[in-house]
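Structures for review follow.
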Structure P
Amino acid sequence: MKHSGKVDQDDIVWARNVLLASGRRTEREEVDAYRVLAQVGPAAYLPRLVSALLSLSYDTARGERHPACLALREEAVTAARAVDPADSARADLLYRALDGYQRELYTLGRRAEGLAVRAEMLSIGRAQAAASGDLTVKGLRDWAAGLSEEGRHAEAADSLTEWVTAIRPDGPGDGSLAWSLLEWAAALDAAGLADQAGAAFEEIVSTETADAANARGPMACHLYALIRYAQMLDTRRQREQATSVRREALAVLTELAATGERKSWSGYQASFWSVLLAISGAESERWAPRDPRPPFGAKPGQWSPDARRRYFDGREALREEKDTLAQRAAMDPDRHLAELVRVHRVLTVRSAVYWEFQTHLFPERTHLLFDEGVDLARRLFEHHPAHEAPALVTALMDRSTFRAAAMEFGPALDDFSQALHLLGEAG
């Protein structure tokens, strides 16, 4: 934003006429008008200029970014900084401008700059929290997500520990505690803090158990939490406890197969499933050294645009790799079949998360992938029955939770029961 120090009177008249005109004005005209008037009446017009610039930078109706999106959002930040520090609305205005700016920086792959802007947003949130005495710090979750994407998992876990500690006394509320606990548990796990991650996930299970029992949340979410918790326990070789958790999951799924949910829900349980699936699927990933890793535990809408784009766009390369491996596995299963199963699972998980996030059409778009995953894992198991049961168990559990998310509880129970039989836990 340029300040000439002297504004032409004709420009002022034009700007006021634009804003007062009864006809429809373009967003560009509105921005130009506020640019003029902000120089003669900054207290009144700088905040309006910030909002107009942010609005112009992205067409929400069409879902399109303005060609000059970055410049417009940078100008919005400059305008917000120019607001009088004594103005009580300045901090929120600057935070909003910075939020738009960091998202565009991440969209363009300028990750270090985006993270630096998130750090400034966090400093604003801390100042506001200190002034109000509120323990919940605005910007903390975005900061933690940015740290996770850079592989700074211990720092992310510390930030989310602070966040969960602040919101836990308010109870489950509208489900926000459960979502935050998921982010926290995933960050702790990624940081290698196995015991703390296990305790965090146990708290998720307890929260979902209570919500389901008191009709505050879907039984399906309780089911997904139990299954993922059992997988974590298996990884830590706590087999007896994992078996107990799976028995509880079996009871929940048996009731769902018999009677369905106890009441109707809005459908957010599919999002809960997809986040847990992404966490589980991360175990099968092979990351390129410099690729940002999504902050698993957070919903895809909370990932940076750059990390989200790379995760989802990588499906094409996975399809090509899978096709190549399929040909090789047909000729030499001993060398290539296990890797084919792994790559197919990564593709399946990424595809399911994509379609649930984008359109909620995941049942139609991905059911064949889950079926093929079970077929491939069964083929691997039949080839090496003494060693490859875990891959088939994983594929069956993946398809079981997928079918539950698609409200196919009977088939989900069938898959779950087959997995229990392979684990020696049937009956």
Structure Q
Amino acid sequence: MIILFLNCGSSSVKYSVYDWEQKKSLCAGGVERIGIDGTRLTQDRPGFPEYEINQNCKDHKEAINLVINTLTDKEHGVIEDINVISAVGHRIVHGGKFAKSVVVDQSVIDELRNISDLAPLHNPAHIMGIEAARALLPNVTHVCVMDTAFHQTMEPEAYMYALPRKWYTDYAVRKYGFHGSSVLYTSRRAAVLMDRPVEELNTIVCHLGAGASLTAVQKGRCIDTSMGLTPLEGLVMGSRSGDIDPSACFYMMKKLNMSPEEMYPILNKKSGMYALTGDRFSDQRDVRKGIEQGDELCEMAAQVQAHRIKKYVGAYMAELGSLDCIVFTAGIGERDPDVRARSLAGLENFGIIVDQERNRAASTNKAECLISAPNSKVKIFVIPTDEEIVGVQDIVAILEGKYDVYTKFRYIFQEKNYRNKLRDAAFIEDVKKHPELLKAAINLPEQLKNELKK
């Protein structure tokens, strides 16, 4: 069973192909700059050098067609023809009322379109991708994998806003949360690493990327998360403000004679780390360079970012009652030791102690790492996220008639012997360049250890 998984952005299409029978990813890639001159496709395939092709694509249909042509190419492809594809999965940022993955039909598309103004940077692009893929692959099952579904276990005290009741009943204004597939994967992998049932663990997952969120996972279920009605609430992000006093918006709208349509892009695209660094850097790597060069605004931005993360960690510890582990994941969480160290500094009295050497060594998105000190009561992990395998197994279970909500469903990555072979192969190459990674990496199988000794 071959699954094509798509994640469509406004000017991009990320894709991967998964062979369910062999339990391995055949390739992963992406098309960038759709509708802009200089469209480029890049593809990673185990055992082969990265493949790149430059070919302008005016829209998502042309981009997905380029993906299909690449996947079936005799030299660079991984499948014989499109007829071997059993289903196409679509990652959806805002799934609204949907509590699990669903087969695409017109009613699903209509609902996603109906709530597009809640995720204006994402859902319109997802819909374009769905419609393009259905036109190119009309004879296979298409499935939407909802990023919000994991958070539907929250109780009213966590998801309700103190706003007029009719806003909730008539317009569904409430907290939804995001990064659900990532939190599901990493919280369950943490249970594997601790050799305990996920139903016994209390975990805080720090998904830190350009978009960032914290989630409190109690006995395998989400009980609270930092993002809200939209991905704007919560942490300080690359270009999103996170939590602010709403009056600040009204105050500046009056001062500058701004409309809501002018304010919204500022909160989403011109705030966060970008604003704190003086309207310069939204990318964490640029902020890091600034700190190293003594830039005071970059240093302040990093302190504000870490302060907000730490505040949520403390709040979620209180909600959970007890804490077994903290997980860092996503681009920044997996690769930036400084953000991790700053975010947990000062929490030693709560049993959260970072091993600084292991933390510095854990700068890879290819291996699971332990960065807590031996005397830390709370385990601290860096776990590369894998939203793809969550979606793939949802899709396979739907096709086989075995699917259910995540609280009643067991994933293959919850098994001790589960391996991401594509990631293992890439980790070998990482270690060749950075041997210190082995100081933090854990859960490496003997076969991989032997390969690293060569």
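Bear in mind these aren't lab numbers, they're just calculated from the coordinates by the rules spelled out. On a predicted model such as this, the values are computed, not experimentally measured, just so you know. Cβ atoms are built from the backbone, for glycine too; each structure is taken alone.
Match the computed value -11500 of helix-only ellipticity at 222 nm (-39500 (n - 2.57) for each DSSP H run of 4 or more, over all residues; to 500) to one of the structures P, Q, and report its label.
It must be structure Q, since only it matches.
Here's another thing I want to ask about it. Using Cα Rg over 2.2 N^0.38 Å, single out the structure from P, Q with the greatest value.
Working: P: 1.16; Q: 0.96.
Answer by largest value of Cα Rg over 2.2 N^0.38 Å: P.
Taking FRET efficiency 1/(1 + (r/R0)^6) of positions 348 and 412 (r between Cβ atoms, R0 = 41 Å, to 0.05) as the quantity of interest, name the structure among P, Q where it is greatest.
Values: P: 1.00; Q: 0.65.
Biggest value here belongs to P.
To continue, here is another question. Can you spot which of P, Q the value 2.5 was calculated from, given it is distance in nm of label points 7 Å out along Cα→Cβ at positions 12 and 252?
This figure was derived from Q.
One of P, Q was used to calculate Rg and Dmax of the Cα atoms in Å, for residues 164-339 alone, giving 18.2, 59; which? Before the final figure, lay out the partial values.
Values: P: 18.2, 59; Q: 17.5, 57.
Only one of P, Q returns 18.2, 59 for Rg and Dmax of the Cα atoms in Å, for residues 164-339 alone, namely P.
Computing relative contact order in percent (Cα under 8 Å, 6 or more apart) for each of P, Q, which one ends up highest? Mind dumping the intermediate values first?
Details: P: 10; Q: 13.
Going through P, Q one by one, relative contact order in percent (Cα under 8 Å, 6 or more apart) peaks for structure Q.
For distance in nm of label points 7 Å out along Cα→Cβ at positions 44 and 172, which structure out of P, Q has the highest calculated value? Present the calculation step by step, with values, prior to reporting the outcome.
Values: P: 5.2; Q: 3.4.
With respect to distance in nm of label points 7 Å out along Cα→Cβ at positions 44 and 172, the highest-scoring structure among P, Q is P.
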